[in-house]
1. One of I, II was used to compute helix-only ellipticity at 222 nm (-39500 (n - 2.57) for each DSSP H run of 4 or more, over all residues; to 500), and the answer was -14000. Which one was it?
2. Suppose Cα extents along the principal axes in Å works out to 61, 34, 22; of I, II, which structure was it derived from?
3. I, II: which one has distance in nm of label points 7 Å out along Cα→Cβ at positions 69 and 197, as calculated, at 3.6?
Structure I
Amino acid sequence: MPIIFKLSKNIEDQIDRFLTMVYDSGQIFQDAVSDYLRERVSEFEKKIGIVTEYEKVADRLREQIEKQLYLKTLIPENRGDVLAILENTDNVIDSMKSTLLYFSVEKPDIPDEFDPLFEKLTSASVKSVESLIKAISCFFMDLQSVNDLIAQVSKFEEEADQAALMLKRKIFTKDIDLCRKIHLRYFANSIEQISDYAETVSDSLAIYTIKRLV
């Protein structure tokens with residue numbers, strides 16, 4: 001990663017690894033939700049373990065990067081922007097881990113007819129995360145390309161919102177107990193929130209990009 005900020009090779013490598021952990025967790029998260037919907041319990045639990053480990057590694061990397069940034073000569077304003085990006089992105093992977101743990105603990109009973117919409121919602125949320133990670137990488141390497149990727153984050157976040165709304169409408173028109181409807185809505189919201197986190201980070205990234213370009 002040829003970072004445009006004046007960072008050491010070690011910090012560059014750590015940022016690369018951190019972003020890779022978050023990006024890869026997205027695909028594993030999507031596969032895990034698919035496993036849950038198809039009642040592949042063993043595969044689902046294994047993927048929870050992987051995402052949990054990735055989240056721990058990402059958290060350690062973020063802490064190491066923060067310590068090194070404070071010790072290096074990076075301009076304080078730039079340092080603050082980098083730290084904010086990493087800290088907020090860490091919330092994204094934490095949200096994916098937490099959502100999978102909610103599935104594991106609460107075991108929502110999802111009717112088969114809702115599977116396609118749950119998968120559509122999950123796919124859109126994961127795509128928003130992947131676009132975010134690409135945008136962050138460009139923030140360090142090629143500022144001119146950041147805004148196009150930020151637009152992609154917003155696009156997929158909107159797709160997630162639409163899929164979540166459609167899913168919740170179907171949930172509340174189905175003839176099942178209200179408590180079950182609320183439970184299913186909770187999981188739709190939890191998956192949708194991942195894309196919201198991604199968009200929040202991308203909004204901040206847009207501001208940091210403008211600051212670098214002017």
Structure II
Amino acid sequence: MAFTLPELPYAKNALEPHISAQTLDFHHGKHHNAYVTNLNKLIEGTDLANESLEDIILKTAKDDSKAGIFNNAAQVWNHTFYWHSMKPSGGGTPSGELADKINADFGSFDKFAEAFKQAGATQFGSGWAWLVLGKDGKLEVVKTPNAVVPFVNGQTPLLTMDVWEHAYYLDYQNKRPDYIETFLSKLVNWEFAASNYAQAKQKQAA
């Protein structure tokens with residue numbers, strides 16, 4: 001079954017002035033759409049054609065001969081996750097169980113924010129910054145290059161920030177740190193991260 005481009009969870013202008021409708025037009029309508037189109041072409045007629053997106057990613061992650069399939073599948077997944085990691089009037093600090101867990105594992109929310117900003121700013125070239133739940137049940141901040149998604153390494157993604165240039169260049173030009181600061185203070189969807197944490201915790205306990 002062919003994959004389709006998922007709808008954005010908000011209107012294209014809903015994240016303005018922090019991320020412009022023009023950026024989302026290109027980022028979602030062109031970049032994300034191209035990954036979907038490429039993936040469908042690459043898996044057509046293969047034994048991966050009827051697999052779920054996650055299974056395609058896991059089955060191709062360590063196989064250099066299937067790097068094209070992995071890159072496109074992972075970017076379809078990463079982008080869908082990224083759109084949900086933001087919301088209009090987002091940002092600020094989390095509450096409830098996730099807030100307690102961040103304080104316990106990082107020492108404070110400020111220390112988490114510092115680690116997350118650092119991960120985004122120091123990812124050389126294209127990639128992603130993530131808040132993940134590790135296999136040991138502890139929260140971690142990780143960065144990944146290009147299309148790599150943490151669940152191929154056994155970590156459960158809770159939140160991501162895209163630091164490919166196409167995510168921010170029209171709005172921030174070469175000022176990636178400004179985009180990162182804005183992402184945390186104005187855009188993060190903490191309810192999405194909290195929901196992912198609750199599900200991940202449940203799975204680890206099972």
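Laboratory data are not the source of any read-out in this text; all were calculated from the coordinates shown. Note that the structure is a prediction, hence the values are computed from the model and not measured. Cβ atoms are built from the backbone, for glycine too; each structure is taken alone.
1. Working: I: -30500; II: -14000.
It was calculated from structure II.
2. Working: I: 61, 34, 22; II: 50, 43, 29.
Label of the source structure: I.
3. Numbers: I: 1.8; II: 3.6.
Matching structure: II.
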